[in-house]
Structures are given as structure tokens and as C-alpha cells.
Structure I
């Protein structure tokens, strides 16, 4: 019966248009300086507006007597980019969301079980707020001259592997600070940045990094003691440096360093190669604690100073024909320590990372993935796609919290997604459907309550969006 209600609700959604929250172009791909601009009036008059509308329906059916939830969000954004005058430019973007209808997301009026993912469509810090949900998404000043770009303020960075928007909700990850891109030549780029603020996904407020890190679940130190690292490290920002070499979709090599002051340092290296129908990739990620972590009590440490983390991932892709591609990947996080990166700042981009399944908090783990991408029409290959992903996560026992921060058991996850982008008179409109099923043969020591939004659930997303 619950599943019938689930389907009934889906097919009776109001048909409200929405759009992909990511910008159509990267900031450095915009028009160069315009020599015809002579004053500040023309500087703004030569700018352009863009934006989106989005309708997002989400629903989760949890196991047995655990609460089920649903929500429908409607929202959009409007963005203004000025012209480029003597290298200078300006950007401003505002975003808004409304709760059209939903279950009791915070659980106050039902059984006390909040809706983990449905709340993220709105504001997880104020789940009862249905209408006053708005955020200043971007406000920056930029300078671009030939192969040089510098932006200061609040901006959409959206760069692999750890500063991604991840716009699978209504409000995504956006960052505050300074960002620089230098094009050394046609194939090589250097990135430098300092991030001192973030607007997390599923929240309407901006935070300093010290305020943001640890707002959500801190995990457990042991069965009886909760971790409490929120605002304990007094971090002032994150320094980012990256080098990327890419040549015509044949080879891409990238090395990134992310230093979170007083927390840890992450070195991300990745190489991807393609020859004819075959693609191969390798990722190696190393993490080390900042010495400041030694000064903190164990329950206040974000990263164990005695347990550096090492992760290795491999990927193999094969293009069978113009309609079908198969991808296989495997990740191994060693037993030295856990892979950790603040959930309030991003979601990681391992080859095995997929929507609703991320590797944060795991050590001594193996993750395997098989992905089949199908394009039903040769003419609509970029606009019509079907993706079937199977993932298996082999994690440490749930009692081993030093290697399994959130006590997650082994599980199998199936993701089925369908994307269709309309054309001609409906150009700009797209439909995205994502279905997720996660199964686990849970251990006897795991209670039903601990399964909630963790294993044994059905999860559905339907997004109708319009970009202008």
C-alpha cells in the first residue's frame, strides 16, 4: 500500500518548470573585455541576465515501521553578469525556494523521526519554514585578462574534485573567498584559491568555515560518546592549489592540494586516459592531520593525528557502440585511517561516488561499481540518456567506529536515472528521474532505528527544470 501511495503522489505532481542550478558556462568562458564600454552605465547595460525555475519532488520509503517521507519544492534563481570593462566584471545571483507540500519533515508531529534528505530541499536548520527560504548565492568582483582570471567574493567555483556544486537539491554548495585560474597554455591550467566561507547545500545561511564544519552529524567516538568537533579547531580557511593538464579528451592529469587550517591536508592526484573505445583512470588520495589536532581532546578531534588516510581508486570504461557505454570502478581505502572531508563543504568525487552514497568517514573499506550508460537515440545522445549503476560497499563492522565513523553496514545500492532535455519550442526544459534502492543484510547488533535513511529503503527523485 505504501508503495502505491508513493507512485500515486509521483504521477499527480503539479507540472511546474525548473532548471539545472549550474551555470551554463564556466566563468572564464564568458566574453572577453569589450573595448566599446566607456563608462559605468555601459558596464552594467552590456550585462546579461540568466536563471532557472525548478520543481523537485522527493520521497523515501524506509524499512518496516520506520517513517516514510515526501516533499515537493518549487524554486528558482536569477543571476546578473555585467559586461567586462578593462578586465573588470561583476556578478550577482539570488536563489529562492518554497515548500509546496510535504510530510512532517522534522518529525515533531509524528513519531520524532526527521526526514534526512527531504529536509535538504529546504533548510535543515529550520525544517518548519516553508516560505521564507532565500539566499544570496553569488556576489563577486572579477578581473579577467587574456589567460588570467581572478574572482573575489561569493561565487560558484564548481571544480573537481572537492569544490563541486553538487546541485542535487534546491540550493547547492557555493563558496566565499578568492579564486584564481591561470591558463599556462592550451592544455595546462593552474588554480589557486583561499576559501573562508561556505553556504552548504540544504541551508539558507552563509557560514565561516569554523562555524560550518561540524554543524551536521559529528559521528561517534565509541558506543556512548559523541564526537564534538564543531568550532573546536578554530580554522580560518582552506588554501587550494591545483594543476590540470588536459588534451582533447585523450588524457587528463590533475594534482590538487587542499589545506584546511588546523584540521588536515588532502592531496588528490588523478590521471585519466582514453584510446579509441577504451578509457582508464586512477586516483590516489592522501590525507594527514594538521599538528593542531594533537592539542585537542580526542572527542574534539576532526582528524586522528596518528592515522593518516590513503585511498586508491581504479576505473575502466569501454564504449561498446554509439548507444552503449560500460564503466567499472573499484575503491580501496586502507586500514591506516578514514577518508574525511567536511560534509558541510562538499561531497567527494571518487570514481565510485554516486548520488546518495559517499565515502566520507570510511577506512579499511572496498567499494565496487558497475555503470551502464545507454543512449536510446543517436540523434539525441547528448539530450536523452539512461544510466544504471550497481554499487557494493564493503565496510568495517559497525562497532569499529575508528574505521566506520557513522556505523554503516555493508550494503548494495542500485541507482536508476533517466535524463531528457527537450528541444525546439521547449528548448531549455529538462526532465530528470532518479530512483535509488539500497539493501543490507544487517547484523544482529544493528537496531531497526539505526537503519533509518541508512540501509533498506526506496528513494525517488523527479526534477523538472527550465534554464533561461
Structure II
């Protein structure tokens, strides 16, 4: 089976390397019969976006407000430009624990009191961090907005980080990390990010039990005092309120929040990857292989952001994309194959992947390579392009159906320093993408000759076939290197 798949896929790859006039018809049709029976997407509907009010308090806090009286609710997001990238070395997890513990107690409220007060007014509130930012979010009945913002102001400005709650939090994180090490997708992402991002903080997908164990209350207090500042924060409020009264409430609750000195850290550039290579994480007895292929991608502010979104939608953005129709529908190797660009403050990652049956691990990689090369070299069809653009625009417009999604869009615009007309021009920018735009950005942002490939699976079964494709390094599930291109090495 492997030899037949090799032959078939190599023929497909060869067709992409010769002039289009000589190329044979691709082995996977652009529009299979199943997809052709589906009704065509409707054209995008006109979307009139309300204009929010945006201003700054004297302490530097950016405030964005948008009235929405459809339901008696108020939704907020408080975004702070501090995230996991700001964790000190060997204290990974500090930003995440700081954010998560905001609701666990303040100087005047216990964890239980916060929970009871939030519940009593029909509200919800939580804090969380990602790679670049911390978001405190919530919603509640508009009649209780004064109490709501009193609690919000308190947890953001006066968290106490109770030792008992911190101990419990650390125990829960350590236990969850043990569970994650049994997850093939986690193991693959861990190795993929380390190779792709090197010493950049994006290389860390999770803290270690050792780093979590080192975190103390004093470190949380210090991190909060130096990083949680109004002059690096944005408050977005959407919902049923009067703007003038809300402005007064925000000033009352956040006007005394003290600004501070902002430290700017320049992150190291990702390493240059030369040549494609497979990083195999040995999971003995696994009946599936978790495959991830990719490279460094784009940032949220990249000029290619919109055409890259369209290219990815055609390649692997949904169940009617090329990867899905090829590797699942035509070949039957997996339940689903997808791709994605993680656009962050700095360039994130481009990945394509799937969980495939162990016997077809190598053939699946060949099919991924075929599709990655095809979208870089052959123009997409008009049908594919129109479908992708309508799908993206439709999802974008649906994102204005709820207060929470509107608040999230407004927050992204501020945190990523996107243009003021970003949301207003979103649809037009997507609809303007051409087939040549797709091929250009795919060629630029899919580094076909220098791909990082991680595979989590049974090395005894799949390693010999993988070595026909690229050099293979083997790791165990703890992340230690076992072999380099067939040579044993001391675990490290």
C-alpha cells in the first residue's frame, strides 16, 4: 500500500514541477461531485457597522463604548498588553496564573464573596492570558452594571493572590500537565513550536511542573504591579447603557488606577530552518499518527493577512477545503485534515495537520506535500475563490450577532493597533482577493522546501517509511532526544 501511495503522490508532485501546459490533471478534483451538489453560497449581505466611541482616560486607559439596546445586558472586555511572552525565564506560567487568580480574592473580598456577588447579579467574570495579552471578560444584566463594574475594578486593581488558592491552582495545573503529556496533539505542538520558534517565547506551549512549582505569591504581586497598568490596557463596553452615564461610571471605577513605566522587550527572531525534517515523537502502540507540518507564518498586522486567510480557507480551512476533500474524502486516511495561520503580535505559525491511521502515515504526508505545493504553484479556480471569500465574509458578519463577539472584534482592533477602519473595510478587502493574490501569498508564506514536520506515533511501525521522505529525529514522550537519523544518542 505504501509503495502504491508513494508512486501516486510522486506523480502528482511531479505534475506540479513541470510547466502548466505539460502538467497532467491533478489527482484530486477541485470540485468533487459531492460538493457540486451543494447549493452555491448566497452573496454577502450589506453590513452597516455602528461607530463606537473611543477615548482615553488621563491615566492612559483606552476606553471603547458601543450602545446596543437589543437585550438588557452589558458585556465588557478589559485587555492588557501582557501575556505568556512576558513570563520570566524558568517561571513559565506566571502570566497565566496571575490572570486566572484575579477572581480568587482582593484586599476586601474573598474568593467566595466574589463568586457569590457575581452570581447574585446574574453576571459572569473571568481572567485568562494568551501568548500576547491578558483578557478579563464578562457580562451581566444592565440593571446591575454599577455593582458589576465595582467588582471588575476591584479584581483588576487589588488582587490579593491568597496562598491557599495559589496552592490549589498550582496543584491543578500540575495535574493537567500530566494529562496533556498523554495527548498526541500536545506532544506534536510542543516539539513543533520548539523547532519553529527556537528561543522566541512562542516556542513554549505550556509551563513545566518545575516552573509552576517555583511561582510564589510575592512573584504574582510583583508581576501584577509592574505589568497590569492602565496605560497598556483597553476597556471595551458593549450593551444596554447610556454612554454619558457609562463614561462617568468608568471614570469613577478606573480613574484612580495608577499608570506606570512600560518596559519594551524585543523578542529574538525565530531560527532559520534549512531543509525539511521529520521530528518523530515515539508513542509505542499508537493506532494513529498525529501529523503537523508547517513553518513560521504571519503577524496580525501583515499586509498579506487578508489574502492569506483566503488561501488558507481554500487549502484547509473547513470541510470543503482541498486537504479535507483529498485526505479524508478521496483517500480515507483520516476523519479530518485542516490547516491554519495563527496570526499573533509577532509572526505565529502556519500548520497543516491531521490524525491519520498508522499504516498510512507516510502516504498522508505525501498528500499534504502535494496540496501545499499545488496551492503555491497553480492558480485556484474561480469557484474555489468565490466560495472561500463568501465563507469568510459570512463568518465575519455573523460575528456581530452577539455582544461578546462584537466586544472581541473591537478589542482585537485596539490591542493589535489595527486601523480605525479595519472592521468597516474587512468585507471589501476579502472580496478583492484575486487568484494571483492567493498563489503569491501561499508561495511566500508556505516554505515548501524548509518544512518542519512533527509526527506522534508508533516509531517501530512508521519510522522506516518516514526515512524515505526526509531525515528523521526521534524523541520520547517526555521530549528527550533518542535518535538522530538512525543514530542513538544520550537522552537530552
Structure III
């Protein structure tokens, strides 16, 4: 293993960085910032999704303190387009277009355009800024797009998409730099919404033929990454591209989720596990997952356990917890979390203890379904949808316990956060996290997965015999994990 020194450039490759983010992004951002601060290391966060307005994300991260002066950003599309977000004037596009009759839908900021009485075009303007976002050419007489032109915040057309007739499936994507020149194109089969058949990239005055999206990412890594440091990979979609790129960088792969959800290795994890001998390190978050990977024959020397951690800025005093008659859930409201299990369980609890209630914090694609379930169970007085929160301390501070009903996780970040704030946890026995973090009767309970009746019974048990004086183990604080990272990176 090479020692990582402060004059080496290090990288984190991930699929996407959002303005608002969940567990995986939160973990990689905190890890990157901690390593840069503690060991005086420089990092570049490299993203592979397409976003022609990434400057807003970067500025937000600096403004919020998620990134410091030793952390930079790069996007693979911006790299090849030369986009630096330093444009001068912004181009404005009026709603009226000569030769067209326009019918507005000002509520949605969309405008339909007619020629000779036939609907042939639509423009969409950003609701917040009023700037043109999309200019769609329609198949005449239909509601299907033929071509979409996309514009960024500077009013520059950065992408054209050609669609298969009468579908939303792409046939071609053409990417433009800020001077309007084509630098990249993808040809699609049109069989589904995202399939890429091949691509052509103009780079260094040569046309580079790309077999598929993974090949594009590999080529990008070979030109963006520099030799000598460490590259962390936090997204399984990028494993193959990083492992096959010819750059002498130490390649570390962070596993944020379970590699085995259905009884066999997940498709997204298969490439890394089958080519684990090419990885310099595979870092998992729990001992349980490491043991499972050892059973698959991966060399133990290539693996290590470094969990997520809490810093110790906030002091926790269990005696200060003034319990209300409430339980809480915090997390994304998505199928993996099985929030409807908690709603069903608590509706049973409310029959025996009608003065207790549950607060659900978060959002996601199942939020509406969960709200509807609450109404169907007539549990509105006992189960409350609270939306997102940025103050988890206040949520955990007065709760009897937090509830977790996930089908799987990589670590169960919310378990650690709950214990940090002195709040015990009732959790299904999923892979991974509960077995590493929880001890029955001391800081919560681990119960049989998908057993809603048992979940209800355990909530009642917690009401009748609350667990108090809950502490998070010292190994889940930054002082411990930063020492492990230091040893791994040759900084100790």
C-alpha cells in the first residue's frame, strides 16, 4: 500500500451529487471532508451523471460547509465540454415566437405553440427563475415529443434528444459545449428509456468510439484521474469503469448497502465481487457483511471494516431526555424501508395505548401511499406525517424509541444517529447494521424481519418498560474511525 501524502491528488467517484441528499451521499461527503481536514489531503469529487447546472450544487456544498478549500469537483461531461460555468451574459428567450400561435399554461410555466391550427411545439420555463428549460418539437397532431432541446441556467442549449415515434424512448442524444459545438453523441436502440448502444466522443481532435456508458466512464477516468493517490468508489455502477481504467491510483471500493438481498449476489455488486482481486481495498461498514464476503472467497487482506461515525460536537445527556408519548421513524419513504409495516404495527399499538403516537419524518415515492394507508386505517390521530427534517436531534430527544422496518441496509445510519442522541431502537433483523449496533435489552431490540405482529408487541413492551441511559459505542465516533482511516491510508 502506498502512503497517501498531501501533495497527491485523491478522488471520490460517484454517480450523482444532489442539493438535498440521503445516507450514501451524506457518508461520502463527511468522509471526504474528515480525511481532508485530519490528514491535510486534497480531493476531487468526480460525478458521472448529466447535469448542465452542476455549479449550483458545488456552490451549495461550499456555502453549507459540506466541502472545504481542499475539496474540488469535476463532472465527466463538463470535463469533455470544457464547461466552467463562468459565462458572461445570460441568453433570454421570449415566450412569443414569430409565426406561431401560443397557448399558455402559466401555472406550469408551459406554452404550447400552434402553426396552421396544429400543435407542433412546446416550451417549458423554470418556475423559479423564468428561464427556458426545454424546447420540444412535437410529432404533428400528437402529444409525443419528436425532439427536445435543453437549456442551462445561462440560456445555452447543451443537449438535443431525438425520440422514437410515439414513445418516450431515446434514439439519439447530442451534447453541445458552450460554443454550440458537438463534443459527444449517444445512439440508443429505442427499446427502452435508457439503453445506450454506442457513443462517439470528440476529444483532442480525435473521434473516440465508445461501446457503452461504462466505456465512456472508463475513458473519462483515464483522463481525469491522476496517478499516485487514492480513488474511492462509492457507486456500484462505476466499479467496472474504475477497475478497468489504466491509471495507477489505489482503488478503494466502499460498500454502502447489502450485496445479497434476495438470497443471491445482487446484479449491481456482481462485477466487484467477481473481480475483487483487482481492488486494492474493499471497505464495508459492518463485521457481519465482511464475514459474508469472506464466505464468498474474497481475500481478507483486501477487506476492512470502517463504519460510519458521529463526531462529538454535540454532548449527549441521557438525563435531559424528557420523554413524550411518541415513537419516531426517520428515513426515505421508499419500498426498501417498508414504512407501511410500522404504520400497521402502530395502529395495533394505538388500540391498547390510544394516547401514544408515531411521527414519520422523511419523503420519497411511497409517501403518498403511506398517507393513504394511515387514512384507510383511520389512524390519523396516532400516526403523523412530518415531512423532512434537518434537526434530527430534536426528533430523537424526546422519543421513547425509533423504529426501523427496512428490508435491507448497508449499515443503518439512522440506528447510529438514534443511539447517539440517547434514543433506543426497535429494528427488524436485516442485513446489515442491527447486529453490529444493537444489543437486546440494552439499547433496543432486534426482532424477526417482516413480523408486524411482533413489531407491535415490542413497541408495547417498550411503552411498558422503557429502555433508558442509552449510549452509542465509542467505536462509532470519529475519533475511532479516523484512526482506522489513518492506518489504511498510511497516515499513522
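FRET efficiency 1/(1 + (r/R0)^6) of positions 164 and 372 (r between Cβ atoms, R0 = 30 Å, to 0.05) was computed and gave 0.05; which structure, I, II, III, did it come from? Mind dumping the intermediate values first?
On the way: I: 0.80; II: 0.05; III: 0.30.
Label of the source structure: II.
Compare distance in nm of label points 7 Å out along Cα→Cβ at positions 196 and 460 across structures I, II, III and report the one with the greatest value.
Numbers: I: 4.7; II: 3.2; III: 5.5.
Structure III gives the largest value of distance in nm of label points 7 Å out along Cα→Cβ at positions 196 and 460 among I, II, III.
Here helix-only ellipticity at 222 nm (-39500 (n - 2.57) for each DSSP H run of 4 or more, over all residues; to 500) has been calculated and equals -1000, so which of I, II, III was it run on?
Details: I: -1000; II: -12500; III: -8000.
Traced to structure I.
No lab work stands behind these numbers, since they all come straight from the coordinates. Quick caveat, the model's predicted, so the values are computed rather than measured. Cβ atoms are built from the backbone, for glycine too; each structure is taken alone.
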